[in-house]
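These are the structures, in structure tokens.
Any read-out appearing in this document is the output of simple, stated calculations on the displayed coordinates, not a laboratory observation. These numbers were taken from a predicted model, which means no experiment stands behind them.
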Structure P
Amino acid sequence: MDNLILSNLQNNVLSVTLNRFDKKNALNSEMYLTLCKILSAASDNPNVHSVLIQGNDACFCAGNDLADFIKHANDEELAAFQFVKALAHFDKPLIAAVAGPAVGIGTTMLLHCDYIVATTDAKLKLPFSQLGLCPEAASSVLLPLRVGHNKAFELLVLGETFNGQQAHELGLINKVVDTNLLLPTALTVAETIAKLPADATQTSRRLIKQATQAQVLQAIEQEAVEFSRLVKTPDCQHILKSFFN
């Protein structure tokens with residue numbers, strides 16, 4: 001279970017790599033808690049001017065590890081929600097490089113990022129209703145702000161897959177590139193940001209987010225309550241167990 005999350009600091013860019021490719025980077029509790037620690041340390045480290053979250057050029061994140069999720073479903077606070085709070089409170093520029101699957105939290109975490117590069121054929125999906133669950137990571141607030149109520153309802157409730165090009169057209173992605181250009185392009189963006197005066201970029205980011213920050217934090221708490229309730233319902237339990245039958 002070691003090295004499921006890799007981190008490397010170079011040129012004031014902290015590259016954080018999801019490294020569980022045999023499971024398509026599905027996140028388990030250990031990985032969520034490691035990400036929380038990395039973000040906390042990055043926030044406190046004055047040498048970190050930007051953070052790049054990535055998988056590889058074929059896979060970003062397939063969402064929650066369902067077996068781990070079922071195992072910890074009755075925990076007082078899911079590690080996933082600790083990660084979501086860490087994302088919401090993080091105070092430095094976040095860049096993401098997205099290829100292949102970006103499912104559930106693999107998409108909702110992008111709503112907290114400041115610059116996202118994706119491959120044209122990246123596959124984003126928000127299958128909460130199909131699992132008997134509700135939105136998380138403040139996506140119930142952030143997604144409607146980006147795409148409007150009707151489109152947010154379509155993406156969060158119908159949960160159909162949409163690709164990187166469609167995400168770009170919706171304004172969810174900054175740039176789409178060919179697969180071979182994904183990681184170098186995202187790193188170049190992160191390095192470009194890191195070369196700017198750190199106080200200026202962090203202050204700008206804080207000001208951009210300030211109008212919605214209280215709403216985001218409130219949504220995270222409300223979503224967590226409903227999510228914890230729904231995960232115990234017969235519908236959700238039946239759907240989750242069906243994956244292992």
Structure Q
Amino acid sequence: MNHKGKILYIDPIGKEFEEPEMVDFLKGFTDYELNYTSLDGGTSNLEYMYYESLVIPEIVHKVKWAEENDYDGVIIGCFYDPGLYEAREITDNIVVVAPGESSMNISLSLGYKFSIIAGSEKYIPIITENIKKYGYMDKLASVKVVGLKVEEYREDLSLTEKLVMDKSKEAVQFDRAEVLILGCTAQYGIYKKIQQYTHVPVLDPIISSLKYCEFLINIKESFGWSHSKRCLYKSPPIF
């Protein structure tokens with residue numbers, strides 16, 4: 001397989017908790033060179049805003065490192081999209097994406113409204129604030145919760161699939177969702193079963209971020225379209 005270029009997947013958790021099998025899974029969906037890294041000072045998850053605040057500086061610096069080492073794109077691998085805007089602000093020549101924004105952007109071309117299948121009620125305000133920031137509140141059908149922590153998703157995949165199926169069915173039948181988004185990167189790899197069960201598009205968040213990253217790399221290389229430095233992503237003087 002010929003590699004087009006390089007993409008770095010940043011898993012924003014500590015090295016003792018890292019899950020490189022996520023990228024092994026993703027490598028089956030791309031012909032880019034796809035590399036994995038975690039954080040030196042990260043926690044086991046980013047379910048809490050405090051944890052997120054601790055890791056954003058290292059995430060942003062890793063994105064800058066990737067730009068300086070000739071990567072074409074970076075994926076910040078958490079559905080909360082931590083440090084996404086900050087990373088775009090301090091870079092000039094690299095595509096930066098994250099699962100939440102990527103999944104939502106893709107979903108808008110596939111159906112009128114989307115529902116997000118999240119882990120716990122703690123997720124709802126944080127995800128909702130991101131949806132507001134991205135301007136998509138009128139496209140949100142619902143955020144459903146399955147009652148699982150990040151670490152619990154992979155412990156019993158059959159249970160995870162059942163819980164996600166139940167909430168997905170509710171979202172489609174009662175909330176009129178036309179697209180479903182799996183609202184945690186730990187839900188990777190189960191989208192097909194949920195899709196077959198619900199008969200609507202079900203977006204895997206890490207596949208979505210990979211494909212959206214490839215798309216932005218392609219249009220950047222073809223047409224020079226990239227993150228604008230006019231206002232929102234204008235770089236601070238030190239960069």
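Upon calculation of percent of Cα pairs over 12 Å apart, for residues 151-190 alone from the atomic coordinates, which of the structures P, Q produces 65?
On the way: P: 65; Q: 58.
The structure behind it is P.
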Checklist line | Top of P, Q by volume of the Cα convex hull per residue in Å³, largest first | finding: Q
